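Read-outs throughout are calculated quantities, based only on the coordinates presented, and are distinct from any laboratory measurement. What you are looking at is a predicted structure, and each value in this text was computed from that prediction instead of being measured. Cβ atoms are built from the backbone, for glycine too; each structure is taken alone.
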Structure I
């Protein structure tokens, strides 16, 4: 049976129903995305309206996520390459950061942890962590420039990660209560893989709700729904 199909209809609901019939599954077993909607203009008002939707089985989505997680577990354990990566990060930050801002790098279980401290450096964190996440991506690129396997780099600035984790855990609990009360699924704003993992982990043992991710990076989102 196909794992992903494109179906169409005169309305979104009709397109979805046509797809569910083809897959022979219920609506709660698929992820649905409207991919095309042909709107009628004044000149073709008599033309039939066409809506196309993509339906993907959630089991396939979970399989893709497991494969991604499995690939991410392949960590570089070459100590010489990791030490060289640290040197490259130190050189980069030494030139990038203004005077008065300090940083420390530490290797923990083959992963590199970078911590930046100083006064008035919230601009390095940015709105909801956009800047710190971007800087972490840059540091990861710097670290992996000459490595044979991926080297993970984690960046924190003035304890932001811990505060953000607490905020996301509180958000997860709050949204879960809302989902239980209303019976309706809730889709959160796009998050990084690290932040999505915090939500998934917080609610993985919840008795009444479950979570899954949908969408493509960097706009991938967490959905919280009733079990």
Structure II
């Protein structure tokens, strides 16, 4: 498919663990677009706060940190299964962002309006460059509402917990299914204030649909949504 014939910006939103990152990366590769998971910006901020012993619930301190922190998202710089490389003030923290501590605190850190204002402005600037598949919670509704192609990805709590457990176990990290499911449910509750489905979004449920089939369905739809 010729990238000049399709929407210049594609958004993918949905709850934690729905498979947005896998789908976004595969779709971006097929289109030759930049893949940008906006959630890593909030994870990077959370990791930095924990390192500095800043309480993620402290709205004022977190907003100041978000403003001052340098976060860079690059294509993979190491062949270790990563989808991208994340630098915080120049340090590679890519895998650190997937720790249980960050998992537990990221929704708290991301809930502050002042923090989201800073992050959304940075995300929007990247999205407006074009040729990007941007993944997050509120991309199609708030960050880039003008995007011509929006996707909302759904999955059951059980399927999302199972994916997270498999990811952790693949890295040799012990994981309890019940505990992971409880944490995913907790994050859903915390994320409700920022999660929204754009009225013109293509809604997909991937409990059983493989990412490869999702990509094909999206490419079919993209052929119908020409700019």
Which entry (I, II) yields the derived value -0.71, -0.97 for log10 I(q)/I(0) by the Debye sum over Cα atoms at q = 0.20, 0.29 Å⁻¹, for residues 151-190 alone: I
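Of structures I, II, which gives 11.8 when mean projected area of the Cα convex hull in nm² is computed from the coordinates?
Details: I: 17.6; II: 11.8.
Here the read-out was taken from II.
Kindly point out which one of I, II the value 0.95 was derived from, the read-out being FRET efficiency 1/(1 + (r/R0)^6) of positions 15 and 95 (r between Cβ atoms, R0 = 41 Å, to 0.05).
Values: I: 0.15; II: 0.95.
Going label by label, the one that fits is II.
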So semi-axes √(5λ) of the Cα gyration tensor in Å, for residues 23-78 alone, computed for just one structure, reads 40, 16, 5; which one of I, II is that? I
Of the structures I, II, report the one carrying the highest value of FRET efficiency 1/(1 + (r/R0)^6) of positions 55 and 159 (r between Cβ atoms, R0 = 41 Å, to 0.05). II
A value of 1.4 was derived for distance in nm of label points 7 Å out along Cα→Cβ at positions 119 and 167; which structure in I, II was it taken from? II
If you rank structures I, II by relative contact order in percent (Cα under 8 Å, 6 or more apart), which sits at the top with the largest value? II
